[in-house]
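What follows is calculated from the coordinates using simple rules that are stated; it is not laboratory data. Model, not experiment: these values are computed from the prediction. Cβ atoms are built from the backbone, for glycine too; each structure is taken alone.
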Structure I
Amino acid sequence: MRSRDDDKPQPDGTTKTFPDGSQTSHVNAEWIPENPQIASERDAFTDRIEPDGTVTTGGLAIRLYRKGNGTTIRDAGWVRFLDDGFIIRGPHPFLTTDPATVYC
């Protein structure tokens with residue numbers, strides 16, 4: 001789903017709950033600001049929430065781009081969020097970047 005000048009990307013997705021209590025949530029979202037100097041955002045990922053609360057995000061977690069300039073930042077692969085940090089597979093530069101430096 002597209003949005004313009006909203007606070008956040010507007011998700012279009014589905015959630016499924018499994019017999020063991022785990023869930024998957026598929027998200028597809030895009031945000032295109034009115035101001036072309038601010039990066040547009042495209043997300044297409046799946047969150048898997050385990051019964052113990054562990055969350056793993058996989059897919060295209062975030063892509064920032066500017067029309068005419070191409071991709072500014074792209075996080076793809078998967079990240080498992082743990083109490084004491086992350087387990088990461090794939091490039092995830094957004095986790096270590098100040099968002100202000102890539103959005104504006």
Structure II
Amino acid sequence: MSTTTHGEQLLPPKDPSDIVDYALAFDGDGFASGEAITGTPSVVVDAIGGDASPIVVGAIALSGTPARTVNVFFSAGSAGNVYVVRVTFVTTGSRTFQRTFRLPVVDL
């Protein structure tokens with residue numbers, strides 16, 4: 001089993017009061033023909049010390065045929081913070097991938 005990690009990607013900002021879903025597509029990430037994401041991906045947001053309202057990870061689902069998009073809901077967050085979001089998933093080819101994103105929270 002191999003693990004692949006790439007550089008961080010910047011997500012569009014969200015407002016602290018938003019409950020919003022992001023579709024994180026991984027089509028161009030070295031999948032073999034017909035290979036898909038399997039199971040439920042892990043989505044972890046790094047803690048920021050002293051944060052009064054950290055980002056909350058909600059529902060996580062897969063989409064696409066084959067499944068190569070992770071849909072995840074985020075809520076809360078403190079304006080002015082940029083959160084590090086780590087998504088880890090396993091494929092039907094028994095490979096593990098980890099992707100890191102930055103999610104800014106701003107008053108919109």
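Figures for the structure shown
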read-out	value
Test item: distance in nm of label points 7 Å out along Cα→Cβ at positions 46 and 62 calculated as 2.8, pick one of I, II	II
At a computed 41 (relative contact order in percent (Cα under 8 Å, 6 or more apart)), which of I, II	II
